[in-house]
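Asks: Dropping the structures in below, format is structure tokens.
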Structure P
Amino acid sequence: MSREYIDQGRTRQKQKTRERILSSAQGFLQQGRDFTLEEVAEQAGVSRATIYRYFPNSEILSAEAALDVNTESCESIYRYSKASNEQQTLLNIQDYFNRLALDNEPAFRKYLSVLLHTSELSENRGARRPKTLQLALEDSQLNLSKEDFQNLKNMASVLMGIEPIIVTKDVCGLDNNQSMKLLKWGFEMMLKGIISQNSNASK
């Protein structure tokens, strides 16, 4: 979908049209069916010309529709993950995104495959991870420098989502449970190092 098209007037109406198109595409996906843009346009009640303004081909629409099914806001993810201490909160955020990746692995892999061959996808891939971590870190008691704050947010993002799942499974040969445990261990080690560093600096 063209972001420029969405931003040029009547944005609310265009967003509703986009949501209707995605919802119609999701109906086909839930039936396990491939579809053409023309079929989705008919189901959504829009013209063929209209749907092409939002999605240039059915593969991109399929990828975005698959990802859109389980989308939660960053604020909701943070509220769901919040625990009695910041370390557990951050681990809960990681657990959420890694389970989401495993639960939707075929769709996420397809999305990455499409992404490698196009610049037309409308959303910033993986943007919810750093945004959710930003909320958690801003609300934490960790006394981090600006540089450490950014480094922790970025490195934590690397340890969650479909990309590290692909590495642990395809490169390391781990199964789902082993992948989850390894990524959690890596995040725990990183957090322990940062907490220890902060503790020593405050003495």
Structure Q
Amino acid sequence: MFSDSHASEKAGIRAIKAAATRAALLEAVVNLVALGGVSVVTHRAVAAQAQVSPALVAYHFATIEDLLLATSTVLTEAAVERLDQAIREVSSRASLLEVTSRYLADQFGVHRKSFVARLELDLAKARGGSIAPDVLAANEMFVDLIRPFVADDRAARTLLAAIIGFALQGVLGLEPCSEADCRRFLADLYDRHGVGEPAGAPTF
């Protein structure tokens, strides 16, 4: 019994170490893609970035496609998690403005590297003729966030397109992108597109 317990404990430690190694390798891919695009990702480049051996990278991810897919999945899941949190925080036009301003500013700030890497990976998929369902799901979540405040689904998608355009200009350095800048842009955008209180909200 002691032997079984000891073996189980060792297996648990190995699993934790393996998960930590995979996370470090995927973070290395994010760094590489954000700085140089998908084409610079090789087992050797990831190994150098993560300060491990190329053999260890190949052990966890046999192909470059495996590396890119895993990285894309992790980044999209993180974006979806942030959007899910945003949806839970929004109950009024004021909170919509606050939450979306903060979300956009974070894309240019603390999440900029991940945002750029995710764009690069999404473009690589698009060049291959497909967009992964999780990417579409993230866009749909943003539409769901906006939808209660506008007339219809088309209006929500029009707003999303404008926000994506602003985000791209911001990450390229063509627009100022502090949280205050994002709030001013979004306040004007929401005014122009008639963003109001959600249906059923109390009026005073």
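Asks: Assuming -22000 is helix-only ellipticity at 222 nm (-39500 (n - 2.57) for each DSSP H run of 4 or more, over all residues; to 500) as calculated from a single structure, say which of P, Q it is.
Replies: P
Asks: One of P, Q was used to compute mean count of other Cβ atoms within 10 Å over residues 37-44, and the result was 18.0. Which label is that?
Replies: P
Each value in this text was obtained by applying a stated rule to the coordinates, not by laboratory testing. All of these numbers come straight from a predicted model, not from anything done at the bench. Cβ atoms are built from the backbone, for glycine too; each structure is taken alone.
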